[in-house]
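In what follows, structures are represented as structure tokens.
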Structure 1
Amino acid sequence: MAGAAGQQQWSSRWTFLLAAVGSAVGLGNIWKFPFEAGQGGGGAFVLVYLAFVFAVGLPVLMAELSLGRRGKMSPIGTMEKIAKEEGRSKAWSIIGWSGVVGGFIVISFYAVVGGWVLAYIVKAFSGFAGFDAAISTDTFVAYISDPVWPVVSQFAFIAITIGIVMRGVKGGLEKAVTYLMPALFALLLGLVIYSAINGAFAETLTFLFSPDFSKLTLDTVLNALGLAFFSLSLALGSIMTYGAYLTKDINIPRAAIAISLADSAVALMAGLAIFPIVFKYGLDPAGGGGLVFTTLPIAFGQMTGGIIVGVLFFFLLAVAAVTSAISLLEPAVSYVSERLGADRKKVTLYLGLAAFLLGTLSAWSQGGNILSDVKILGADIMGVKDYLTNNIMMPLGGMFIALFVGWFVSRKNMMEELAMEESTFRIWYFLVRFVCPTAIGAVFVSILYNTIVG
């Protein structure tokens with residue numbers, strides 16, 4: 001019997017691609033990629049990141065989409081159903097549980113950053129004239145340290161997300177991405193052109209595309225792997241849920257390649273939009289998470305037309321954040337609606353409010369806010385959530401998806417689902433059986449070794 005997921009379908013291949021790219025393209029591409037590339041030394045990090053996207057992320061993306069379409073249920077229901085059909089243990093449903101829970105954890109802090117973005121759209125309208133490093137940092141720290149306004153802006157962001165998700169696939173997700181994704185690409189292209197004309201573009205090209213492998217560390221490799229999974233929305237239930245809405249006429253391999261290319265293109269375009277401004281104004285490319293909120297406002301305050309550029313940039317960031325946020329909430333909504341047979345609108349509202357309440361802890365853990373002194377293994381609440389999902393749950397979830405599809409689902413069933421030529425299928429099958437699990441496992445073993453020995 002089909003669950004809540006199986007009762008809905010994408011209207012066309014195009015709307016599915018827009019939604020899937022929207023899920024993949026988010027803060028991971030435009031906010032996290034530039035500052036992690038900066039901290040990772042530029043070109044070497046970019047090369048490792050792209051290698052992970054296409055050698056590890058793409059095969060897992062295809063596997064997750066195929067599982068979703070075959071199961072036609074929420075991630076948990078899908079894994080239970082397919083494991084039973086293949087004569088495997090129900091314990092494999094842990095993959096679905098990890099995805100749904102992981103996605104819910106992510107949105108609980110993702111919405112906090114989304115709220116910051118909304119607040120900075122308002123600040124950008126007032127301009128950043130006179131901002132230097134001290135003023136910009138003080139402004140941001142004062143904002144995130146306030147116990148009220150970050151929570152208010154987070155609520156505004158989660159309310160937008162709830163409003164879209166509760167309308168379902170055709171009434172909410174499709175309509176949102178049909179308008180938001182073209183707007184996102186147009187805004188990003190415009191900012192790249194602006195930066196190419198007015199920024200240090202040649203220096204940026206050297207920084208992003210001339211790798212210096214001496215700058216790579218185990219931590220940056222792990223970050224690159226985590227970012228590849230985060231930016232593709234892998235192992236968070238989003239892709240498996242979107243796959244459940246796929247019709248049989250859509251070719252999964254072609255769709256997965258298109259999604260991966262679009263996702264990587266947006267990440268690189270974000271770097272080409274941001275770093276020319278950073279280098280022109282002598283700012284630090286390794287500025288960390290504050291690159292967007294403390295470093296760039298300094299440049300916006302100095303450049304001609306800075307108010308317009310600043311507003312457009314933060315609006316672009318907001319669009320990217322919303323398209324990903326709806327895909328993070330959707331798996332939990334799909335599962336609860338399916339399991340309880342409850343009204344979708346009520347389920348979305350209750351889960352959205354629960355994510356908001358959990359996210360409030362993240363909001364209050366930043367700056368000098370009321371929970372900023374609470375540390376878990378040396379990290380604040382938001383940092384723990386980010387590390388747990390980005391560096392552990394997503395890569396491990398992806399590894400177990402690869403292992404399940406590569407070793408516990410029949411080869412014949414996978415060939416039928418993917419509809420690939422034999423020679424191409426063999427390449428994918430080798431990657432998903434051997435390369436993906438080995439690559440992810442090797443990174444974890446290296447980090448474990450480094451932690452124990454170092």
Structure 2
Amino acid sequence: MKAILSIIIFSGAYVLIVTEKVNKTIVAVLGASAVLFLKLITFEQAINEVDFNVIFLLIGMMSSVYILSKTGFFEFIAVSVARFAKGDPKTITILLLIVTAVLSAMLDNVTTIIMIVPITILIMQLLEVNPVPVIIMEAIASNIGGTATLIGDPPNILIGSQAGLSFNDFLVHLGPIVLLIFVIFLLSVLVWFRNSFTVDEKVKKRVTESVPALAITDPRNMKRSLIILGLMFIGFFSHSAIGVEPGIIALAGGMLMLVVCKCESEETLMRVEWGVIFFFIGMFMMIAALDVNGVISTIGEKILHFSGQNLFLVCIIVLWSSAIFSAVLDNIPFVIVMIPLIRHFVVYFSKNAGIIDPSIIHLQVEQPLWWALALGACLGGNGTLIGASANIVMSRISERNGYHISFSKFFKYGSVFTVQAMIICTLYIWLRYFHA
């Protein structure tokens with residue numbers, strides 16, 4: 001009964017989010033309240049499922065980016081990029097997508113989106129071009145780039161920690177396929193938007209003749225902010241070595257920037273997208289109800305039963321189901337649920353094949369399953385507006401700047417690139433791990 005109620009509440013909330021009849025933050029919080037009120041999960045279970053690393057990362061980076069934005073830094077970058085590309089929107093778009101993917105691989109996709117989307121909106125406003133298609137592409141590019149490394153996307157951090165996979169493991173196994181997917185993505189973007197961007201020559205001339213340095217309004221605080229932001233990035237790179245989560249680093253950095261730059265604390269904290277924060281908390285709690293009441297684990301068992309003893313088929317089911325469920329849910333809690341299922345699959349196939357050598361199990365059974373999960377969860381997040389944290393943050397920043405992005409608008413682009421990526425990944429898993 002609890003499982004059925006959990007499904008009904010989540011399904012009802014999802015329908016309201018998709019149709020946009022009610023604000024999605026309100027829907028998520030009401031859904032979380034319902035699972036708690038009906039005692040589908042305990043309060044402790046609900047709190048334990050909230051990923052505070054993600055919450056703190058969002059609060060810290062939103063605060064930092066707002067403080068930096070008051071110095072004119074983003075306007076400076078926007079004008080500089082526009083001048084470098086000579087006001088050509090296609091060139092600017094490709095440059096921004098490449099920068100987004102690279103930064104997402106080195107940092108994480110949420111941080112990258114918080115930094116890059118305001119710059120993009122400013123550039124497109126300078127060129128008098130609608131920024132919505134471009135920033136949607138940036139969210140997709142951030143999820144693609146973040147797939148390549150251990151620290152690029154939260155699901156990879158979870159998988160690497162639980163499976164004992166190193167930074168180099170992710171680069172070696174996921175780097176090549178992510179590069180191929182990204183190149184095909186860029187080519188697809190060029191074809192899709194080949195006739196979309198038209199800029200008047202007067203506008204281009206206005207951009208190329210602009211002086212980027214004039215955009216800086218507070219050089220002292222800009223330098224202070226950038227130094228602290230640099231220290232935060234060092235912390236992100238070395239968080240495993242120092243044993244401090246990225247969320248704590250971001251939150252501490254944001255508060256330090258608030259003090260050093262002598263900003264008004266209430267004004268800065270009001271600029272945090274609290275709607276996004278509560279949306280995540282509500283979604284985490286609703287998904288916790290699905291998890292605790294056995295809904296997702298039951299689905300996993302059905303997958304195993306359906307596939308029989310065909311490891312390749314299980315990998316493909318894990319790949320595609322991860323993509324589908326990560327698009328419908330959020331990929332972080334989904335991966336948390338899938339990790340024990342993958343371990344169960346490893347034991348099952350190892351016993352059936354009579355393999356007892358841990359190194360052979362790792363190479364022949366574990367790795368294909370873990371990489372299928374990572375690719376499906378990270379790239380599947382591109383399927384819908386709520387599939388990945390980066391997508392939600394992008395839409396909120398866009399909305400705050402006056403550009404509404406609907407669920408259907410994002411789905412129009414995201415679903416196409418998700419299916420494209422999954423087809424490529426299916427071929428990659430077969431050729432790399434199963435083709436003799």
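What follows is calculated from the coordinates using simple rules that are stated; it is not laboratory data. Given the structure is predicted, the values throughout are model-derived calculations rather than measurements. Cβ atoms are built from the backbone, for glycine too; each structure is taken alone.
Brief remarks follow.
- When distance in nm of label points 7 Å out along Cα→Cβ at positions 111 and 247 is calculated for each of 1, 2, the greatest value falls to 1.
- A value of 17.6 for mean count of other Cβ atoms within 10 Å over residues 271-278, calculated from one of 1, 2, originates in structure 2.
- Structures 1, 2, by Kirkwood radius over Cα pairs in Å, for residues 31-94 alone: label with the highest value: 2
- Which of 1, 2 leads on distance in nm of label points 7 Å out along Cα→Cβ at positions 239 and 303, largest value: 1
- Computed 25 for relative contact order in percent (Cα under 8 Å, 6 or more apart) - originating structure among 1, 2: 2
- Each of 1, 2 could give Rg and Dmax of the Cα atoms in Å, for residues 63-118 alone, but the derived value 14.5, 48 comes from 1.
- Highest-scoring label, criterion being distance in nm of label points 7 Å out along Cα→Cβ at positions 223 and 367, among 1, 2: 2
- Test item: helix-only ellipticity at 222 nm (-39500 (n - 2.57) for each DSSP H run of 4 or more, over all residues; to 500) calculated as -22500, pick one of 1, 2: 1
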